[in-house]
Structure I
């Protein structure tokens with residue numbers, strides 16, 4: 001188990017939820033199915049990638065999980081997110097790190113400096129901190145002018 005800023009994260013339940021979300025994925029173009037699960041306040045918020053023919057409108061699994069957390073009233077402080085993916089051609093589990101847009105969205109969550117990212121590769125999981133994935137995130141402080 002990994003310690004979150006709010007409570008103990010049930011890593012196995014989080015990884016299971018991410019793997020289940022893979023089956024909900026809508027990936028008719030890439031055929032790369034991704035599931036994510038965000039842990040906050042001892043609750044799990046799932047998300048899956050949903051592709052669109054207008055590629056810029058595609059929603060990644062990680063951002064879907066964040067949006068589900070927000071839609072539930074943003075309970076607690078997220079402590080971890082798990083990601084699982086199946087490859088396009090083989091259907092085998094595949095290692096999938098969050099894209100840059102997802103890293104940025106995750107970096108703006110409350111407590112993001114403590115957020116742990118769990119990645120399932122098909123046989124085992126590994127963890128990395130969000131700070132390791134995005135050490136110098138753009139944030140609200142970067143938007144402030146010297147004239148304030």
Structure II
């Protein structure tokens with residue numbers, strides 16, 4: 001079998017940031033890399049779960065919500081995938097992800113979708129951890145540009 005695109009990225013040189021992972025027709029998959037791969041520091045699943053609720057809620061309720069297809073954590077626990085229609089320009093995608101991280105960083109109150117009838121694992125959340133991830137990623141992406149969306153060779 002052919003290696004999928006994400007396995008062709010050199011994870012030894014991959015840094016925290018936001019990258020275009022692939023383009024399939026009118027769908028762009030963004031790699032929101034929150035941890036340096038294979039460095040021994042990974043996303044805590046309960047914090048990633050809460051960040052997923054916050055990130056997805058904010059992005060889907062933004063003015064670009066109709067262009068958002070998916071927000072969710074990577075199985076390797078080093079980041080998230082963000083899928084959007086190509087009508088969301090890359091610069092807009094960066095701004096939306098930054099705004100979502102700022103929302104998570106500053107969030108207070110009840111976690112969206114955190115009731116038993118709304119979530120398949122409603123007891124496994126960590127708001128403090130999600131806020132910390134949001135803060136760190138907002139700082140990483142604060143000055144991120146479209147030119148930085150390409151993986152480094």
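Readers should treat all values here as calculations from the given coordinates under stated rules, not as data from a laboratory. None of these values were measured; they are calculated from a predicted model. Cβ atoms are built from the backbone, for glycine too; each structure is taken alone.
So mean count of other Cβ atoms within 10 Å over residues 26-33, computed for just one structure, reads 19.9; which one of I, II is that?
Working: I: 15.0; II: 19.9.
Here the read-out was taken from II.
Name the one structure among I, II that helix-only ellipticity at 222 nm (-39500 (n - 2.57) for each DSSP H run of 4 or more, over all residues; to 500) of -10500 was derived from. Don't skip to the answer; put the middle values down first.
Working: I: -6500; II: -10500.
Computing helix-only ellipticity at 222 nm (-39500 (n - 2.57) for each DSSP H run of 4 or more, over all residues; to 500) on every structure in I, II gives -10500 only for II.
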Distance in nm of label points 7 Å out along Cα→Cβ at positions 106 and 122 gets 2.9 when computed on, of labels I, II, structure II
For structures I, II, which has the highest computed value of relative contact order in percent (Cα under 8 Å, 6 or more apart)?
II
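Where does the value 0.95 come from, among I, II, when FRET efficiency 1/(1 + (r/R0)^6) of positions 10 and 90 (r between Cβ atoms, R0 = 35 Å, to 0.05) is the thing being computed? Write out the running numbers ahead of the final one.
Numbers: I: 0.75; II: 0.95.
Source structure: II.
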If log10 I(q)/I(0) by the Debye sum over Cα atoms at q = 0.21 Å⁻¹ is calculated from each of I, II, which structure is the one that comes out at -1.45?
II
